[in-house]
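Presented below are the structures under discussion, each in the form of structure tokens.
Values quoted throughout were computed directly from the atomic coordinates according to the rules given, and no laboratory measurement underlies them. Keep in mind that this is a model prediction, so the values were computed, not measured. Cβ atoms are built from the backbone, for glycine too; each structure is taken alone.
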Structure P
Amino acid sequence: MNLKGEKIKGIYGGDNIDKLKYDLRHKGFYIFYIKRKNRFKRFLINNRLSNKDLYIFCDELSILLESGVNLPQSIGLLGEYFKNTMVKNSLVSINQGLFSGETLYSSINRYRFIYPTFLIEMIRIGEDSGELPKILKKLSYYYRGEEDINSELMKALSYPIMVFFVALSVIIFLVFNILPNFIQLLVSFESEIPKYSKIIFSVVNYLNNNIYFISLILISLTLFLLYYFKTHRGSQRFYSIIINTPYIGKIYKKVQISRLFMTIGIMYSSGMNILDSLEKSTAVIKNTIILGKVNEIKNSILKGNSLSKSFNDSSLFSHSVIAMIAIGEERGNLQDIFIKISERYEKEVLQSINTWIKYIEPMIIIIISILVGIILVAILIPMLSIMDSIAL
């Protein structure tokens with residue numbers, strides 16, 4: 001409740017309740033009830049902003065600020081766009097922090113579970129340099145590029161996924177509806193069942209008799225993996241598997257490198273030196289192998305090596321990329337070179353995705369056809385035996 005007697009409900013991002021009480025009393029609020037956010041519920045419900053929302057957030061905020069609208073009013077207007085209750089409440093809290101004299105960085109920093117670290121750190125740089133609208137505009141380009149890759153991937157995968165689930169539904173229908181009735185029919189004929197069909201029928205009977213147990217195991221395993229892959233150790237394991245997967249790992253690597261060069265370009269063009277740009281850019285990199293290479297580049301620069309040599313020694317980038325960096329060093333336009341390299345990798349990623357999809361579609365159809373064929377053969381062999389016995 002505030003000093004006017006109005007009841008206000010909101011969310012505070014942090015783990016220290018004493019600090020929460022102090023902050024709210026300092027702002028003129030009195031606490032009636034505090035409830036910790038359910039961690040399991042936060043695990044199931046993803047409250048982080050999507051790349052599309054981040055693009056809109058940065059783009060709209062930069063336009064409002066460039067138009068002369070003050071920061072608290074701009075944040076208030078943004079709150080009307082988002083439908084997610086937690087995001088909307090976070091913007092209300094950020095707005096209250098701005099009115100109480102806090103910076104945007106200190107206010108939004110409490111909500112790292114909603115806003116990405118890279119965005120928060122770039123806001124700090126923008127406020128320190130006095131070029132927040134310019135930084136936000138560059139961030140909007142970055143998140144739009146990320147959304148373009150995601151949307152292209154989803155568009156390309158939509159048909160294969162649809163084919164997979166339709167075929168899977170057919171197989172499930174055969175296994176749990178058609179085959180059990182057919183097995184009973186064979187038993188009633190008391191005919192000899194071939195060994196191949198017996199194996200398939202045994203598997204079908206086991207699945208039908210233990211459907212609830214199997215479903216429980218699968219659900220439990222899925223929830224465990226989702227939880228494990230959201231932990232730091234699990235996420236690193238997950239990204240390590242991806243980067244070592246043939247072809248997919250190559251695409252993933254290009255995505256990470258594209259992000260790396262885009263963030264370095266944005267930070268370097270904002271007045272940050274190359275070492276700090278490399279340091280802060282690691283916030284968008286999710287793979288320990290690439291992070292290790294970035295640290296090697298930083299250490300090489302600290303030893304006095306040129307930027308192009310440091311990138312070349314990491315063995316992570318192609319010769320053409322190293323050549324572009326060397327040209328950027330000579331001409332003094334590294335920020336533009338970094339952005340161009342990022343855009344080049346982004347185009348390569350989109351081309352690789354389209355090529356990959358051309359191969360994945362027939363592969364899915366072939367695999368599903370083999371599975372259906374195995375079931376049909378298991379059915380046809382006993383049927384032919386029965387027909388032969390009847391003919392005799």
Structure Q
Amino acid sequence: MWFNNINVYQLHNNEALDSIALNDMLAGDAAKPLGSADASRYGWTPPAGRASQVYLHESQGHRLISMLKQERILPGSVVKEALEEKVEEIETREGRKVTRGEKTAFKEQITEELLPRAFVKSTKIDAWWDIQRNRIIINSASRTRCEELLDLLRQTLGTLKVTPLTTQTLPIRAMTDWLGDASTRPANLALRDKATLKAKGDDGKIAANQVDLDSDEIQQLLESGRLATELAVTINDNVSAVLTENLTLKSLRYGDKLIEQADAQDDGDDRIARLESDFFLMANALAEAIDSLAAMLGGISVREIASETGTRPDDSHPGEQVGGFEEEDSEYPRAILIAQQRENVTVTKLQRGLTIGYNRAQRLHEQLIRDGHIPNPYGQRGA
């Protein structure tokens with residue numbers, strides 16, 4: 001149980017639930033088999049695997065949970081080929097051109113017909129809930145994957161106020177300083193041999209791998225105005241990673257002493273005991289590393305949280321994806337457009353049309369019902 005990449009989120013005013021109660025809540029939203037008409041589905045799964053019925057492992061304030069994402073893999077080329085065949089058949093038989101609207105309808109029909117036969121891909125995503133520090137750390141470098149897990153957790157808990165961890169000093173500024181001036185490097189930070197540099201306002205990047213970061217070449221690039229967007233570092237001598245400008249830690253590696261300590265644990269070949277002991281060692285090391293990194297970056301930036309209704313963070317960090325807030329979904333206008341243009345708008349159709357997760361599509365579908373854009377499948381308007 002060793003995380004490879006992490007994104008760190010700060011909880012706001014969320015009371016820690018009793019572990020037994022939380023385990024039961026997670027079990028209530030457990031992953032279920034993917035329906036034949038479902039493009040994807042999310043649910044909780046036991047961290048120790050299918051043989052276990054435990055959805056939450058806890059050790060001294062560190063909690064481990066896991067989400068299972070199931071999605072049907074339907075290559076676009078397959079749908080495109082089937083659509084071209086259908087269009088050609090109709091145009092030959094009826095002697096006319098198929099309209100764009102007809103093509104869209106045919107594409108949806110073909111997708112629905114092929115979806116039940118598509119392969120199912122399952123992805124397990126682990127999350128660590130640090131009760132003491134009020135943080136959730138997700139084992140993924142993808143913000144989208146992290147948001148999917150936070151979205152599911154919010155659904156399970158009923159509410160979740162959480163924002164990406166931010167610091168007083170922007171990582172890109174600190175990394176550039178550390179790279180350009182050795183005297184600015186904290187005592188418990190060591191640079192490794194990898195960095196990514198980009199110029200201001202330029203999408204072009206220079207990736208330096210397996211190089212001496214104190215070399216003249218690197219210094220010349222910095223003097224030309226380039227900034228460090230990624231930097232390989234070692235923190236506290238026992239955790240190494242590539243730090244990004246978004247405060248994501250990628251390609252995590254753990255020190256030899258920590259691994260030796262894990263190997264020395266007497267778990268009696270008990271798989272669950274091994275998982276819990278490895279998780280505890282990892283969580284302690286990473287918690288200290290995150291604390292140290294935050295201190296190097298001037299401390300944690302306190303985010304202002306709005307009221308319960310329509311909660312969202314302040315706008316000091318535009319463009320951030322924020323999990324678990326009850327703001328109007330940015331895709332809602334497009335969802336309305338889909339409802340106006342198509343008949344029998346289902347959750348799956350919204351999911352495919354907007355290229356979003358199932359839970360988000362379900363919320364949009366419910367909002368469309370409440371606002372009267374589509375009929376309630378149960379015969380009544382949403383309250």
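For mean count of other Cβ atoms within 10 Å over residues 106-113, which of the structures P, Q scores highest?
Ranking P, Q on mean count of other Cβ atoms within 10 Å over residues 106-113, first place is P.
To which of P, Q does the computed value 94, 64, 36 (Cα extents along the principal axes in Å) belong? The structure behind it is P. From which structure (P, Q) was helix-only ellipticity at 222 nm (-39500 (n - 2.57) for each DSSP H run of 4 or more, over all residues; to 500) calculated, if the value obtained is -11500? This value belongs to structure Q. Tell me which structure, out of P, Q, gives 11.1 once mean projected area of the Cα convex hull in nm², for residues 218-329 alone is calculated. Label of the source structure: Q.
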